[in-house]
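A short reminder: the numbers here are calculations on the coordinates, not readings from a lab. Predicted model, so just to flag it, every value in this text is computed and none were measured. Cβ atoms are built from the backbone, for glycine too; each structure is taken alone.
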Structure P
Amino acid sequence: MTRRTARLFALLSALLAPAAHAGPFGNGWTLDGGASSLQFQSIKNGSKIEISSFATYSGTIDPSGHAELTVLLDSVDTKVDLRNVRMRFLFFETFEYPQAKITATIPPDMVADLAETRRKTLALPFAMELHGVTRELEAQVALTLIGDDLVSVATAEPVTIQVADFNLAAGLKKLEETANVTIVPATTVNFNFIFRADAAGTPQPAAAAAPAAPAPVPAPASAALEAQGDFSLEACVGRFEILSRTDNISFESGSARLRSASFPLLDQVADIVNRCPGLDIVIAGHTDSVGDPGYNQKLSELRAAAVVDYLLGKGVGQGRMTSVGYGEARPVAGNGTPEGRLRNRRIEFSVEGG
């Protein structure tokens, strides 16, 4: 390209730049996670209110007003380590459903005058995908133009979400049983998302460096809010108790062959065992009372041994685990209902001697 051609190209780019920014969303906006907040409220035992949040999320608004937000559920923050673990493993089941996704479209004509008004409130329909379910909801949101390149999208009213709408009722029951509390089966959500205007497409001086690539979103496992390195004894014991209540380790019918759906959870079990290096782990198999007691005893032993074999394949040290089977001898629920029998068919984890 000759110098004259380069000058003409730069002039043409400058002339066309206003067209690229004609819409209220310009070249688009990117969420500033560090400046944003996302909180939800739970009510326990009728009156105790607890506020929790998420630490890791990312989002964009494109030039047409289409907005997307991804929340890493492993980053749930209740301010208590083992409570975070219960939320991840028992309620959200993040080993299978690691994120929530929210999508919405902000009509450009509804915010075309935001530069003049600086603040607008509107009813915004949105879709939320959570725990394998997608629902259409609506939020009253306030859009506030903080600066030429900074906008706040915040709840004008809390958004109510029903636990049952996202197949989370079973997880809520596990939380209640584990913590020995009652929990209202709904939550209210408040957020204040700060978006920064994208500079992509804006003419840059010839000597300017190329814009930096956006930071990658952390993988769900790396976003969990917990201490790095080895766990304390209390943290290890608490985690094994929680893992024993997931009901997400399953086998082929009448067999000791693990179903592939069990692998994501067992992979996280392996990580936890490896972060409790001074402890030996007991892996116990249990069955319901259907069938011959002798057969159930043998099946429980084989299933516990199958879990040990899987964890050995994931790097857990040989000799650190002991498998044992109890057959139908230690039920945690009645065997008279399908739900009770399901709970009795389980794998439990504990510390040797604990």
Structure Q
Amino acid sequence: MKKNTRIFHISGSDNGDHLKEAGRILREGGTVAFPTETVYGLGADALNEVAVMQIFEAKGRPADNPLIVHVDSKESCMKLVRSIPDKALILMDRFWPGPLTLVLERNEVVPDVTTGGLDTVAVRIPGNRIALELIRHSGTPIAAPSANISGKPSPTTAEHVLHDLSGKIDAIVDGGEVVIGLESTVIDMTSAVPAILRPGKISKEELEMYIGEVIIAYDDNVHHVNETVRSPGMKYTHYSPESRVILVEGEHDRVVSRIKELIVDFSLRDTKIGLLVTEETENIVHADISYSLGEKDKPEQAAKNLFIGLRYLDERNVDIIIVDGSFRPDGIGAAVFNRVRKAADMIIKV
């Protein structure tokens, strides 16, 4: 049954009534999309099986894909888990609120539907005032994957959510454009050595400064279709627009040269081409339409612009999106490469 999706516009600090109403909807088993510092999430009461099932139905999300539970305090987290390792406490103190999700052993309070049937639960405190107030008004932990159709680019504005989920969810809290633009780093704290399951703004090097050795347990180029996954974002079909995506990776001059060759080739086939490229590339390479990732030496700009750019080009009905992979791969750049590799139909390394 189609829902009448309400929109609550939040601006400034005097929006208590909107957030109280959105909190009531969550408390009563409804679904509400809301901004975090990373992307917009689609929230439901994490402890209510029927409410959580609505998330999967609205997104068309596979039921074995675990959800991240958002809380507003360490005390709330403790109610969901059996124990918290010392290293996890260190990371909470350093990075919460913020874009870091910890995978911990869950207790019986958390239903299977929220964890994808796993014996662990992924938890974080979002670094966004609106999200935190919404959690407090709801009075419950909020399970919230990205608020988009499953497998498509994650939403960074309320308009993106409305485009994907209008009529499928109860409400959207419009808090403007998000700050980071990519989902949180996910780290498994139940393994012998903490393991990054999904890269994000907080890098391996930053984590190791506080807790010592951390391993990488994700592979950007491996299919996980028939495997059990311990984190959102580990499925291969992810972040993809309708248009075909080609990623060209390498040193800038070589990437530019290869993109020019691709443009000539596709133009001969009467193909509408969209470019998602760095500012430096955009100044020298031209196609039907382009969107800038930002400066190649500032990967935080690529992080914020990646999903916006994929959606922008897709909405203009291009046949091919060529992505410039010459931006810096360190820090959050590793997370950008992770997302665009999963979105790509073809990866060309030059």
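So the values come out like this:
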| read-out | value |
| --- | --- |
| Top of P, Q by relative contact order in percent (Cα under 8 Å, 6 or more apart), largest first | Q |
| Winner on mean count of other Cβ atoms within 10 Å over residues 34-41 once structures P, Q are ranked, highest first | Q |
| Computed -7500 for helix-only ellipticity at 222 nm (-39500 (n - 2.57) for each DSSP H run of 4 or more, over all residues; to 500) - originating structure among P, Q | P |
| Mean count of other Cβ atoms within 10 Å over residues 122-129 derived as 23.8 - corresponding label from P, Q | Q |
| Answer label among P, Q for the case where percent of Cα pairs over 40 Å apart, calculated from the coordinates, equals 31 | P |
